[in-house]
Structure P
Amino acid sequence: MNSTSNSAIYSASNFINYIHDFYGEDGIFDLGATRNMIKEACLIYLISIAQDKEKNITWGDGDSLDRERVRVLLEDVFKLKEKEN
């Protein structure tokens, strides 16, 4: 594996952790999302970016907009809702 591949894996892992900190169990906005749910939602999101021929959706290097777009997928695909305190 080359350094570019290692960097991409590290970045993907960081993005998944970032989303989990927000939407995982006991996260800032606890949706109860598991890491596997987050990984699947991220994959759906990245595929949607790749297939967007008009470039209406772009990758923001894992910024808050990317995080929020994954949140929408977590809510839509897995029917998750924020837990009330």
Structure Q
Amino acid sequence: MKTNTSKSSITLPAKELALVEGLKKRLKAKSKVEVVRRGLLMLRDSVERDAIRAQYAEASRAVRKSTAAELEELDALSEEGLSDE
């Protein structure tokens, strides 16, 4: 059975290898590769979330002035038709 994978090998300093092995136990992962894979996926998700936050912040800045102006226009209408009684 052929799979869509490539073989690779990395060398880690002793401290980082110990971290991977410790996480393997804590996470009950089947292999060190699974630990690294899960870490990479979490990093990717984090980077994507940061990019989305930046896009929302930019969109917010882009419409902030026009939104304030529109709210100011509508403010005059908020009491229209109400009596002081």
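None of the figures in this text is laboratory data; all of them are computed from the coordinates on show. Since the structure is predicted, the reported quantities are computational estimates derived from the model, not experimental observations. Cβ atoms are built from the backbone, for glycine too; each structure is taken alone.
So the values come out like this:
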{"item": "Identity of the structure behind 6.0 (criterion: mean projected area of the Cα convex hull in nm², calculated), options P, Q", "result": "P"}
{"item": "Structures P, Q, by distance in nm of label points 7 Å out along Cα→Cβ at positions 31 and 47: label with the highest value", "result": "Q"}
{"item": "Given -24500 for helix-only ellipticity at 222 nm (-39500 (n - 2.57) for each DSSP H run of 4 or more, over all residues; to 500), calculated: source structure among P, Q", "result": "Q"}
